Structure 1
């Protein structure tokens, strides 16, 4: 408990030294990396170890639409996490994406979180089931489960 409190105090101390615009940027970045597809794209690029074309990324991440992949790639490029390489000497132009040093740092920083979460899956599932059961008993009605389906959890970059 004390380590948790100290870690939280450290983060709060950092926030106190930041301007409001910087805090907002950090919040936006946390939201971005916590989104459904950003880390999938970053990990896919990291696993490849080389620039990937749009189609290759799309094929490696099951369930992502072309529109959402395009939006995700643009957002990650805007934030400096990936770089877009274009070769206009070819028709159509060849475009490939790769991690920037900042993107590689983010992948390394999030690996411990992924590992921790993967060891806690049963606890998360049990907590959700207990919550749903408790709500059902209290209300007398079945509460829809918010547990993701296996398809939603499928992440090809861990194959």
Structure 2
């Protein structure tokens, strides 16, 4: 129960966090998270991956710079090793896709990781969750209905 309350609070804190419209026309991090989770629940039942979708941007409540690392530190003791790794690496996946992960060794290490396919899906939903003016349900509610938080 404490874990659920901590996760719920982290996500609900994102309601007040606004984003740059150029990258996120949906504006709030909370709405973006709701959209990401809405896509995720349609495509996977993997609990760790769903929780990563819910928590991937919680670090933005503290800072946009290095938010993946900050978020990973915030959730480290609340989630599985897999969820933690997915949150910590979700921005590296964007760099990988954009050809900006310059060192071949880093790209090879990331792409050969056993959870790389899950990271690809998380990145995909992250990109899909950028639509203005749509209404989605609270992401914590969506996942709690499946007993996932």
Structure 3
């Protein structure tokens, strides 16, 4: 593997680990987790209905939610790792970049993907919308800090 490919792999791996940590951090706040579980359940049911032509039972839905949450968080984290350069200082670069990444994911997830997959309108309740944004900001900052830490220790 060439040096450039190794750097890309390291960036993607650091981002993926950061994304998993970000998904974990996002799900640790109970009120945020309830909002996230509802969104993840809608996406899981929509995917099951399209792929399996039937809804998931409550038991299977409860099993699917963590896979969807951590799978999405890890993949989004890998993308973060590839698209960002964490050469700046932790608190000026990583935190701001992470918050911006979290806000971008919030827009894409809640205002594009969810309405497209689950055929539901974008968030209509101000409180739920704000909580979802806060959850994604937590995700983004945690992702950035963990990815930056891994990258700097790998070099």
Which of 1, 2, 3 leads on Rg/Rh (Cα atoms, Kirkwood Rh), largest value: 1
Hey, relative contact order in percent (Cα under 8 Å, 6 or more apart) derived from one of 1, 2, 3 reads 21; which structure? 1
A value of -27000 was computed for helix-only ellipticity at 222 nm (-39500 (n - 2.57) for each DSSP H run of 4 or more, over all residues; to 500); which of 1, 2, 3 is the source structure? 3
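Each value in this text was obtained by applying a stated rule to the coordinates, not by laboratory testing. Note that the structure is predicted; figures quoted are calculated from it, not measured.
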